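Values quoted throughout were computed directly from the atomic coordinates according to the rules given, and no laboratory measurement underlies them. Predicted model, so just to flag it, every value in this text is computed and none were measured. Cβ atoms are built from the backbone, for glycine too; each structure is taken alone.
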Structure I
Amino acid sequence: MTQIVDERRRIVIPRHVAKTLGIGSGDRVAFERVGDRFAITKVETRNQKLEEIMDQDPERTGKPESVSPREMTRIWKD
């Protein structure tokens, strides 16, 4: 699968690729170097992460769940 780069170095992400990655208009994407190639991934915003956390419905045991500082940083990092 190939795409043409326009004069402003832009490309169009094919519909089925965007759908597979869950990418929509206004979403952020990241390009990661993997050897001599690049991978594209959707970047979740803080609001999306917060909504995901708020949508959780964990089993209530009455005991707080331990979260490491590293895990907290990962959750809130851009």
Structure II
Amino acid sequence: MQGRIKQLWEQYDYFVAKFGALTARFTAWQEWHYRVECAWCQQRIGWKRKTPSVPIETSHGICGPCASRLLRDL
């Protein structure tokens, strides 16, 4: 029983370290990209690479379902 508890703690420590490393990588990646979301429904459309002159975190576009709904209404 003691061996199993020790094994579980080791797995827990591994996953905590792995989560910390992945969070750090995502934060670093996020500094070089900005999120594009739909201006109508706020659904995330994707990510675009930043240029040095772009200080924004989020940009807006229109997703496929909103675009078809808008065109149909016109």
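Each of I, II could give distance in nm of label points 7 Å out along Cα→Cβ at positions 36 and 52, but the derived value 3.4 comes from I.
Given that Rg and Dmax of the Cα atoms in Å, derived from a single structure, equals 20.8, 69, which label among I, II identifies that structure? That value comes from structure II. Can you spot which of I, II the value 24 was calculated from, given it is relative contact order in percent (Cα under 8 Å, 6 or more apart)? Matching structure: II.
One of I, II was used to calculate helix-only ellipticity at 222 nm (-39500 (n - 2.57) for each DSSP H run of 4 or more, over all residues; to 500), giving -18000; which?
On the way: I: -9000; II: -18000.
It was calculated from structure II.
When distance in nm of label points 7 Å out along Cα→Cβ at positions 12 and 60 is computed across structures I, II, the figure 5.1 traces back to I.
Using the calculated result 0.85 for FRET efficiency 1/(1 + (r/R0)^6) of positions 4 and 28 (r between Cβ atoms, R0 = 30 Å, to 0.05), pick out the matching structure from I, II. It must be structure I, since only it matches.
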